[in-house]
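FYI, it's all coordinate maths here, none of it is from the lab. For clarity, every value in this text was computed on a predicted model and none was experimentally measured. Cβ atoms are built from the backbone, for glycine too; each structure is taken alone.
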Structure P
Amino acid sequence: MSRFKLDVRQAALDEAEAIRAWYEEQQPGLGARFTDALDACFDDMRVHPSLQMHKEPFRYASIKGFRSYRVVYAIDGDAITVYQVRHTSRKTHPRYGP
């Protein structure tokens with residue numbers, strides 16, 4: 001089974017950290033659950049990146065247990081670049097879409 005290389009942009013890391021911190025503030029341990037769910041999403045993407053919803057050239061993966069959040073990424077050869085970790089109710093990004 002082939003695994004794709006994953007490159008997470010700093011902006012996506014910063015967004016994920018802000019989300020984790022917010023959840024941790026709401027309930028101790030919930031931030032760690034978010035991080036674990038995000039890591040599981042990344043693992044799924046590495047194995048099956050093309051199974052996600054897409055709006056060319058970007059793809060969207062849901063984070064299990066945190067369905068209001070999505071990962072926005074693109075595939076280039078055997079590499080995946082993650083551009084955003086975002087709440088689905090946020091204003092649509094002009095480049096990445098909803």
Structure Q
Amino acid sequence: MKQSYVYIMASKPRGTLYIGVTATLPKRVYEHRSDAFEGFTKKYSVHQLVYYEIHEDITQAITREKQMKTWKRWWKIELIEKVNPDWNDLYETII
């Protein structure tokens with residue numbers, strides 16, 4: 001099985017958040033950063049990778065993504081700040 005990722009993008013520290021799932025994290029984040037597609041992340045300038053998790057397969061990742069999307073906003077912020085308190089853009093660490 002191919003490893004997959006759940007990730008959170010942000011417009012700025014504590015700004016607009018986007019949660020997604022992918023099997024190719026560097027490629028997907030690049031697409032968000034370059035506004036390759038019309039949609040939420042382009043509309044709200046959500047270009048910074050601030051959090052990600054690695055999962056054994058896409059099914060696990062999708063389950064986790066759906067769970068996280070039901071969370072209250074402050075739970076998401078707390079999750080991000082546990083591992084990335086300065087809201088650094090993690091893109092450079094994954095390419």
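Values for this structure:
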| read-out | value |
| --- | --- |
| Relative contact order in percent (Cα under 8 Å, 6 or more apart) - structure with the largest value, from P, Q | Q |
| Value 1.00, calculated as FRET efficiency 1/(1 + (r/R0)^6) of positions 34 and 66 (r between Cβ atoms, R0 = 25 Å, to 0.05), assigned to which of P, Q | P |
| Top of P, Q by mean projected area of the Cα convex hull in nm², largest first | P |
| At a computed 2.5 (distance in nm of label points 7 Å out along Cα→Cβ at positions 26 and 50), which of P, Q | Q |
